Structure I
């Protein structure tokens with residue numbers, strides 16, 4: 001009996017002990033629950049909400065870019081982005097199952113599964129797995145029903161005309177922000193404001209029906225309407241593309257400006273690129289050249305290709321600058337178009353003979369003839385007669401000492417010697433366009449003043465900004481910079497420019513029925529502090545119709561395989577003008593056309609020391625016939641690579657002849 005009582009007592013103690021332990025655990029559990037719910041309840045509640053909360057960006061639609069007539073040049077299309085929350089995926093899938101998830105995603109995206117697996121193993125909270133997805137791809141990803149995948153709507157920049165106006169439009173980066181060109185310059189207006197959707201979602205990312213949500217609406221970007229005319233742009237791009245093939249130049253560029261408003265109607269550069277695929281040069285020849293380069297050279301090539309040399313690069317304008325020197329002298333009353341000069345083939349400055357480009361005397365000539373024959377000695381005299389104070393006064397008036405202020409990124413400053421450091425040699429050289437470096441945009445802006453009654457306009461690319469409904473938000477009106485020349489000087493200069501095309505070095509620019517005025521230019525390229533003996537820049541600036549200019553055109557050929565602008569830059573300008581003038585409703589005058597068609601006389605070009613190939617090209621441009629002496633054999637006539645130096649010619653250069661007359665070219 002005593003033993004049973006003793007056993008029961010032990011059992012009772014055990015039960016009491018167990019119940020005591022359980023009571024203690026219950027008290028601790030209740031205490032913990034109270035701690036969690038009362039003391040830290042708010043904190044854990046916030047944490048739970050944070051886990052349920054999704055802050056999703058809502059992309060603003062980037063504004064479109066249009067030409068002046070409403071043709072769309074750049075737009076944004078809806079696309080989708082895949083985001084992955086790696087830790088959330090790993091909560092549901094591990095080991096082989098995680099690999100299987102990576103395989104399923106990779107099949108839809110068409111990329112390596114190892115790449116997806118690395119993303120799934122990432123320590124980051126959120127990673128971007130894929131962008132620019134089409135809707136059907138996004139739908140397939142959603143159908144996978146994988147927790148931790150999120151798909152957001154986005155936009156992708158699209159250029160429907162591919163390389164059209166690429167160097168002007170520029171491109172955007174991976175985030176859709178402007179990287180260059182108009183896209184960069186007007187990024188603030190184009191990009192708009194990103195919105196947000198703050199929602200509560202379940203573990204699979206699905207929005208909770210009873211959850212709280214807040215939406216902050218995205219504000220779409222404004223549209224940009226350019227001054228560019230899509231038709232003129234096509235004409236210019238085609239002319240430039242043909243020109244670079246014919247001239248073998250490293251680069252050919254062109255600008256077309258309305259002198260009355262400063263609006264840029266067209267601007268083209270070749271080589272160029274497709275902003276939809278900006279790392280690939282356009283054209284087979286350009287692509288072949290690019291593929292042969294080293295990686296470092298490829299980088300240089302791309303930067304040059306993406307840039308806009310017409311705004312961001314300076315060059316020595318050469319003889320095109322003589323238009324500014326001549327007009328300044330006329331404006332000062334120091335000369336008239338008929339003022340006589342005598343060219344000995346050189347001009348002596350500070351005891352140093354500075355020779356003309358061809359090192360041949362022009363003899364007696366007027367100012368008009370000196371511009372037409374591009375006489376360096378006469379333009380040295382003009383600059384020296386003005387003196388550096390007056391010369392620099394006109395440099396500043398023409399905007400040669402400052403940027404134009406055009407609405408485009410990366411405009412370069414001109415390189416002009418400080419007035420205090422200019423001596424007679426420097427002044428004389430600047431008179432014919434050497435020793436001063438400016439951008440092509442500066443040159444066309446200054447020369448355009450001659451076609452606008454002496455008023456220089458500020459160049460610009462954008463006419464207005466509009467909202468999604470087409471309502472004008474901001475309008476950019478033409479801006480006068482200043483009056484730089486009198487009406488009388490402009491009239492005299494227009495006549496001089498027309499004669500340059502009718503009678504002298506610009507003669508190959510003549511078009512039946514149209515009055516065109518212009519000036520050619522050739523300048524040696526500066527290489528390592530000295531002038532290259534082989535590389536040049538050739539250019540031609542012209543305006544039409546000369547009696548009331550509607551457009552000014554500048555063509556620049558960098559390092560062409562021919563020395564003279566009349567067989568490099570002029571044919572490109574003429575190719576453009578042939579199509580552009582009828583499009584602009586500039587009607588050919590019947591009397592001019594008839595006279596041009598009946599033209600029987602021509603001035604003989606100087607062909608001595610030319611190669612045979614080059615001489616043939618020049619004579620073809622002038623519409624003149626020729627024969628070689630000693631005569632070519634039958635085999636030589638068939639040899640397309642035949643070349644030799646012309647040692648003499650008859651008739652001599654400068655003689656007026658009937659176009660049916662034969663020019664004899666003499667070889668050794």
Structure II
């Protein structure tokens with residue numbers, strides 16, 4: 001069986017966190033607020049099987065990321081401040097994961113289920129829903145509401161207004177439906193009002209994470225479509241939308257976009273519904289959904305109102321102390337973690353700290369400018385003092401990493417020795433950076449003359465005209481083209497938590513460092529808010545803005561999650577033009593592409609040894625070619641007012657799940 005990594009253990013009161021470059025042990029601290037009553041005198045709470053709401057109660061939840069207000073379930077954008085809102089107002093997936101990251105059927109939702117392998121190698125799941133599922137407005141949830149999720153988000157109509165179009169990409173008929181070659185989604189079928197089936201294409205069977213393929217939410221699809229009579233039909237060949245007008249971008253695109261930003265009156269399936277959202281104020285108000293039957297354990301929300309509020313990382317602890325917020329998580333800066341633990345020591349606050357399944361990185365766009373060349377990507381790594389950056393940012397609550405992994409992951413823990421001995425460490429070495437730049441041909445001045453080492457001037461490389469695309473400052477000399485070693489760097493604006501700290505440190509240790517200029521390299525540095533930064537990274541605006549499609553920044557500082565319940569990098573290196581939005585690095589490497597697919601789609605659920613073997617081969621290729629510079633893993637801390645009882649956040653069990661088990665005392 002897979003080693004289950006649960007980094008936050010109830011009752012653990014000691015902190016054992018690895019220093020930068022040290023061991024991986026990361027058993028986290030849980031410091032509960034002092035109890036004002038004995039156990040027998042405690043105020044009544046909801047039972048773990050799902051109690052009733054105990055009355056008017058409220059918490060204010062502070063987030064350090066932008067609240068962009070896109071309720072499109074990450075099918076267009078994925079801004080940190082929106083995520084807890086999305087997963088508090090959307091629920092009832094047929095499958096989910098538990099506190100130990102194990103995927104299972106949600107028996108609150110599913111009455112019965114069946115899986116059948118077909119003669120052609122496809123796999124059909126048939127799912128019957130419980131008969132007592134309702135949306136927040138009291139309307140019944142049926143099978144149609146479930147098939148609506150991939151049917152809407154992968155439709156040509158949604159793609160026409162900039163949706164990724166990847167929902168249900170593993171299902172039979174996805175590509176033909178998305179491209180408009182087929183008006184029905186062949187892998188989706190309606191059996192009756194409570195029963196539907198999903199057929200997984202043979203290329204995705206087996207699937208290592210098994211039931212995760214069925215992680216879809218019911219949708220009140222009428223609120224995503226123009227006014228009129230809309231229905232979902234299945235004449236035997238697959239599901240499709242049927243309405244008064246044709247279901248396409250011209251007729252439905254505007255309504256689909258409006259559905260993303262509908263707040264008042266939004267119909268929700270989660271433990272809460274959205275009462276209001278104000279992006280200008282950076283605040284959303286959620287109210288308990290009385291029609292919600294509970295999560296997979298039957299657990300319902302006890303807290304009546306949650307206000308999600310954007311806070312500035314520089315002043316957030318002051319906001320906690322003054323009572324303007326009750327809970328803040330996602331705290332990764334070492335000095336602030338120490339301050340959180342000091343608050344918890346007073347007995348008036350609680351704090352949960354855990355190693356996060358993510359890593360800080362320098363993200364590269366690898367299809368233009370100097371970062372299209374592997375030696376340049378490696379030279380940047382050698383010019384970056386990652387050990388000192390890690391220590392300064394996390395104060396010992398982090399580890400330098402040399403690949404796309406975190407020691408919060410069970411496979412990284414299992415293979416700690418191999419990771420430390422078989423991957424290139426890219427230790428700080430400016431001389432090595434210069435050496436590999438020279439080997440790669442960065443040996444010229446702008447006029448084509450020979451470069452003098454140590455001059456501090458810009459290095460140039462002789463390239464073809466095609467290689468100069470999108471790159472400013474290239475020089476043509478006697479019919480030869482020379483590219484300057486200039487990188488367009490994009491960082492985070494003030495107030496984005498540890499990502500702001502990361503950007504400040506990269507400015508000191510890399511962008512404006514003397515050794516960088518001595519190496520003949522230059523960074524043009526720009527900072528902006530998280531939501532716009534992600535649009536440049538994705539090369540697509542959340543609403544199709546043209547300016548983001550132009551390659552503009554080829555080095556972006558970023559904190560990146562690796563998935564608490566699944567590590568799935570399929571299509572991240574794809575060559576498929578239809579799925580290119582997933583290849584955000586625009587790095588085309590057959591080995592990475594093949595390994596990322598084989599690791600997930602070529603391994604049976606439960607075959608952990610095979611998965612781990614392919615995962616390690618993937619890490620070695622990533623480390624060798626460096627489409628990103630991995631910087632360090634870090635620890636997250638959640639700190640909260642002592643009035644919050646029963647709250648416990650972990651790497652796996654984030655706020656939106658943990659808050660269902662909490663109450664206000």
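Please compute relative contact order in percent (Cα under 8 Å, 6 or more apart) for structures I, II and give me the label with the greatest value.
II
helix-only ellipticity at 222 nm (-39500 (n - 2.57) for each DSSP H run of 4 or more, over all residues; to 500) was computed and gave -11000; which structure, I, II, did it come from?
I
With Rg and Dmax of the Cα atoms in Å derived from the coordinates and found to be 36.9, 154, which of I, II does the value describe?
I
Identify the structure, out of I, II, from whose coordinates FRET efficiency 1/(1 + (r/R0)^6) of positions 263 and 359 (r between Cβ atoms, R0 = 35 Å, to 0.05) was calculated to give 0.25.
Derived from I, not from the others.
Going by distance in nm of label points 7 Å out along Cα→Cβ at positions 399 and 543, which of structures I, II comes out largest?
Sorting by distance in nm of label points 7 Å out along Cα→Cβ at positions 399 and 543 in descending order puts II first.
Any read-out appearing in this document is the output of simple, stated calculations on the displayed coordinates, not a laboratory observation. Just so it is clear, the structure is predicted and the values come from calculations on it, not from any experiment. Cβ atoms are built from the backbone, for glycine too; each structure is taken alone.
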